[in-house]
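Once you scroll down, you'll see the structures, which are given as C-alpha cells.
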Structure 1
Amino acid sequence: MMRLALVFILLLAAATCAAQARPSTAGKTVHVLSPPLAIPGLDRNRTIRIYLPPGYDTSRKRYRVLYMFDAQNLFDDATSFVGEWGVDESLDALAKSDGIELIVVGIDHGDDRRISELRPWAHPRFGKAEGDQFLDFVVGTVKPFIDRNYRTRTRRKDTGIAGSSLGGLMAHYAVLRHPAVFSRVGIFSPSYWIADEIYPATEAARFKRGTRIYLVAGDKEGQSEADHAQTVANVRKMESVLQRLKGRRIALKTVIRAGASHNEAAWRTEFPTVIRFLFGDPSRQQ
C-alpha cells in the first residue's frame, strides 16, 4: 500500500499536465469558486469546486450539503487524476429517480501536500501530519462560507462528508473530531494502513445519535495479493470496531466489492449506492 501511495504522488504532476489536453466534462451546475480560500495556519490557498442540484437557480429551497475531498477528480475529466467520479451526473440522476438533491462542496487536494494534509497523525516514513489544520479549514472556513453564500441546511443531520483513499481516512476522522458537524459519512477505500491510530480513536469516539456511515472497499486494491488481503483485513477490522458501537447512534453499512480496484472508476460505480444510504429515505433501505 505504501508503494501505491508513492506512485500516486509521483503521477499527480503528470496527470495535471495531461489534464490540460482533455475536454471538460463538468456539468452546467458545477462551478469553481474564485478566488480560492486561504487555509489558516498552513500559509496556502485552496480551490473549491461546487455542484448545485437541478433547479437550484429557479427555487428558494434550502439543500443538504456533502463535503468531499480531492475535488479535481469529482466532476471533470479535464482536471482528474485518472478519470472523474461523475458526481454531478450521478446526483442529477438521483434527483430525478429518488428525489435526493444535494449541494456538493469539493475541496481540491494539494498535489504533493496531499499526503500530509489528508493524514491526521505523523508517520515515520511520510513525516508530519497537517490533517487537523486542514479539517479545521473545512469546518471553520469552507463550511461557514458555503452557509453564508448558498441556500444550505446547516444542521448536522443535513451535513455529510466523503472521500476516497486518504480522503476516506479524513472523512472517517472528520466524524470523530467534529461529530456535532457531520452526521453522514462516505468512506471509500480508506487508507487505514497509514494510520493505525484510527482504530483506538474510533473505539474511544462519542458518536452522536443519527450518524450514518457507509464503508466500502474493493477486494482488488493495491499492487499484489498481499495488498488486496490487507485492504480487506483493515476494513473488516474497522467494521468490527464500529459494530461494537452500533445501535441507536450509528447506522452502518460495510461492503467489500468483488473485483473493485483502488480507482475513480470503482468509486464512481459505488457513489449512487452510498448516497442513497446516507441521504435517502431510510424506510426504503434494507
Structure 2
Amino acid sequence: MSDTLLELHGVSKRFGQKLVLDGVDLSLPAGSIMGLVGKNGAGKSTLLKCALGLQSPQSGEIRILGEPAAKLSAAGKERLGYVPQNIDLYPWMTIGQIVSYTGAFYRHWNASLVARLIRDWELNPNDRVGVLSVGQTQKLAILLALGHEPDLLILDEPAASLDPVSRRQFLEVLLDMVGERTVLFSTHITSDLERVADRVAVLKEGKIVYSSELDALQDSVKRLHVQAAAPFANGDFRVPGMLHAKVTGCEAVVCVQDFTEELPQQISRQWSAAVTVQDLNLEDIFLELHHE
C-alpha cells in the first residue's frame, strides 16, 4: 500500500464567481485519522467531494489510492467508504434489506461487523429506512460505509446527529478500524477530533492554513499573557508569529503561531515584561486561527 492515500496539489474550485477552494494542498498518510475543520462555508464538503471525484475542480491535481480521482477504477472504489453530509437512502427498504443490497456490491463484506453495529447502535433490521430519525439514518449510513472495511474512509460530519452515547460508540469503532486503514473526516465537534485524530487540517477561506500532526498544532499555537513594566505605545506591540493581540496599558494578551521556547525570553527582554504561556485545546486554537 502506498504511504500516501490521498494527495491534492493546487486544487481550486469555483461555483460561478465564488471561489470555494483556492490552491489547496493536502496529503493524507496511510494509517492515520485526519480531522478536517473549518467554519461553515469554508469548503470542507466541496474538498471531500473533489477528493472522491464527485466534483471536478477547475485546476489542480488529485490522486486517491494512487489513481487520478476523476478516473478511479472499480477496484479503487471498492477500497473506499464514504458518508456524505446529506444522506439519501432508499426509503422503502428495511434496514435489513438495504444492508443485504449494499453488501452484494462488495466481494468482501463483514456481515458479523455490520450485525454487531446494528445491535450495538440499537437499530431494528425490520424498520423501514423512510421512518428512521435523523440520528438513526446517520448510524445506518456509517455502518453501510464500514461494512466492507475500506482502506480509506471519508466522512462528512459523521457524528453531527448522533447523541453522546452513539458518538462515543462510533469513535470506538473508528479507533478499532484504524491500523492499516485511513480516515479523513470533517467535523465541528473538536472534542471528538481530539479523542481520535492524530492529524488535523484547518481550512480557512478556501485554503489549507495548517495540515500536520495534532500534537504539533497544539505545540505551535499558544496564548501569551504579557505584563510589562511600562505601558505599550499604540501599535507598538509586535512579536514573531503573532496572529493577533489585545493590548491594554501595561498588559497584552497575544496569540502566536510557530511558538518556540525562546519566544517568552525574547519578549521579556524586549519589553521588560513577565510572560506567562497558556496551552490551548483544539477548540481554542480553531477560534484563534479564525479570529477577526
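Here, each number is a calculation from the coordinates, and none is a lab measurement. In this text the structure is predicted, and so the values were computed from the model without any measurement. Cβ atoms are built from the backbone, for glycine too; each structure is taken alone.
Here log10 I(q)/I(0) by the Debye sum over Cα atoms at q = 0.08 Å⁻¹ was calculated and came to -0.30; which of the structures 1, 2 was it taken from? Provide the component values of the computation, followed by the final result.
Numbers: 1: -0.30; 2: -0.43.
Attributed to the structure labelled 1.
Upon calculation of Cα Rg over 2.2 N^0.38 Å, for residues 151-198 alone from the atomic coordinates, which of the structures 1, 2 produces 1.18? If you can, show how the numbers build up before the last one.
Numbers: 1: 1.18; 2: 1.06.
Traced to structure 1.
For which of the structures 1, 2 does the calculation of FRET efficiency 1/(1 + (r/R0)^6) of positions 71 and 223 (r between Cβ atoms, R0 = 30 Å, to 0.05) return 0.05?
For FRET efficiency 1/(1 + (r/R0)^6) of positions 71 and 223 (r between Cβ atoms, R0 = 30 Å, to 0.05), the value 0.05 is produced by structure 2.
Taking -8500 as the value of helix-only ellipticity at 222 nm (-39500 (n - 2.57) for each DSSP H run of 4 or more, over all residues; to 500) derived from one of the structures shown (1, 2), identify that structure. Can you show the working numbers first?
On the way: 1: -11000; 2: -8500.
The value was obtained from structure 2.
Given that distance in nm of label points 7 Å out along Cα→Cβ at positions 79 and 271, derived from a single structure, equals 1.3, which label among 1, 2 identifies that structure?
Numbers: 1: 1.3; 2: 5.1.
So the calculation was done on 1.
One of 1, 2 was used to calculate mean count of other Cβ atoms within 10 Å over residues 87-94, giving 13.2; which? Don't jump to the answer; show the numbers that get you there.
Values: 1: 20.8; 2: 13.2.
The value was obtained from structure 2.
Output the label of whichever structure in 1, 2 has the greatest value of FRET efficiency 1/(1 + (r/R0)^6) of positions 127 and 263 (r between Cβ atoms, R0 = 30 Å, to 0.05).
1
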